[in-house]
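**Q** What follows is a group of structures, each given as structure tokens.
Read the figures in this text as sums done on the coordinates, not as results from a lab. Predicted model only: the values in this text are computed from it and were never measured. Cβ atoms are built from the backbone, for glycine too; each structure is taken alone.
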Structure I
Amino acid sequence: MEEPRFNGARATLMQWTEAVASGRIEQVLGLYAPDAILVPTLSNEIIVTEEGRRRYFEFFLSDGGARCAVEHEEFRIDREGDTVTIGGVYSFSFPRPTGEETVPARFLFTFEMLNTRWLITGHHSSRCV
């Protein structure tokens, strides 16, 4: 059975991966709720402001051409149906002067329907070891 809430949240996740791959920081930032929490892949900082998210993604996407591929995902919808959590594994591929660098990472996104859009309210990502 298809779950529309999951599909809406998953569509936002796929938009996020496409925006990251395109290097469009404004599109990436537009997918986050204003008060979203970001615990990013390549930083030890916990980010809770749009300005902080902007700085992080300017750094993260500074080399251009990053790709993101979701390799595995699981989802959970809260009992009230207001929050969808998607966790899994993705990998980022970055162009480097010496060749492509791939960074596999675990992720956990939370999404809420805010003003008729599924937005990211929480995002944790950490390198796989």
Structure II
Amino acid sequence: MNEPAIYEGGCHCGAVRFRVKVDNHQATLCNCSICTKKGFVHLIVPDFDFTLLQGEESLTTYTFNTGTAKHKFCRTCGIHSFYRPRSHPEGISVNIRCLDSDVIDKFEIVRFDGRNWEKNIENLRSEVP
């Protein structure tokens, strides 16, 4: 499915809600340590296609390694529904598992070897808008 669509989603407790416009239904499954532990499936969109509807005050940030990526999560329920990725600092990576109505089957899932991030990052940058 490559027709534009609008989805809403959020964290588990409902404190954080967002809307995202999707032009390309391709998501990335990364095998790095943090993505594997969180079960994050990346939908990377430009800033202008993401709107935080509510919950800015409920978000907290985790950074590690280079500190470039800003991993946002709900301070109440701990769910990590989106963040600003190091790979695409001008965009937002939305966890498609946090979109309403279980829409994961509408996406083509592409695997990314994030365990070897430095060696593979240009592949990810060329695949994602």
Structure III
Amino acid sequence: MKPRHVHRSEDCRAISDILQRVGDKWTVLVVGMLSDGPMRFNELRKAIGGISQKMLTTTLRGLERDGFVTRTLYPTIPPRVDYELTELGHQLQEPVNALADWARKNTLRINQARARYDAAAAED
């Protein structure tokens, strides 16, 4: 039987690498928060809640490295730093928002499936 799609390993690795970044829960939340415009670090941290300073720093650096976020430093005292979505970051909003909407709409069904599975597994 002939495969329908030819998958090259370098394509799979590239896709996996990108999905690892954009599928991270903190990335999804940061992109969502920045969708309304630039925010400062502490504003983001308070708006997201539950994220450590280190994790937010790591997430923002990764998003900046991948071209989804820009970091603008203003030479004030104290220094002011704003984070903002790039054009690529705004394009990421569409699939991220679609996935979040899908998750909200299907939470009950997923929880029911988990409960059925767990009950069946407990009987085994």
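**Q** Work out the source of 17, 13, 6 here, i.e. which of I, II, III gives that when semi-axes √(5λ) of the Cα gyration tensor in Å, for residues 60-99 alone is computed.
**A** Going through each structure in turn, the value belongs to II.
**Q** Out of I, II, III, which structure matches 0.96 when Rg/Rh (Cα atoms, Kirkwood Rh) is calculated? Walk me through the numbers before you get to the answer.
**A** Working: I: 0.96; II: 0.93; III: 1.11.
Computed on structure I.
**Q** Also, I was wondering about something else. Suppose distance in nm of label points 7 Å out along Cα→Cβ at positions 12 and 68 works out to 1.3; of I, II, III, which structure was it derived from?
**A** It traces back to I.
**Q** Kindly point out which one of I, II, III the value -3500 was derived from, the read-out being helix-only ellipticity at 222 nm (-39500 (n - 2.57) for each DSSP H run of 4 or more, over all residues; to 500).
**A** Matching structure: II.
**Q** Another question about this same structure. For relative contact order in percent (Cα under 8 Å, 6 or more apart), which of I, II, III scores largest?
**A** For this comparison of relative contact order in percent (Cα under 8 Å, 6 or more apart), the top structure is II.
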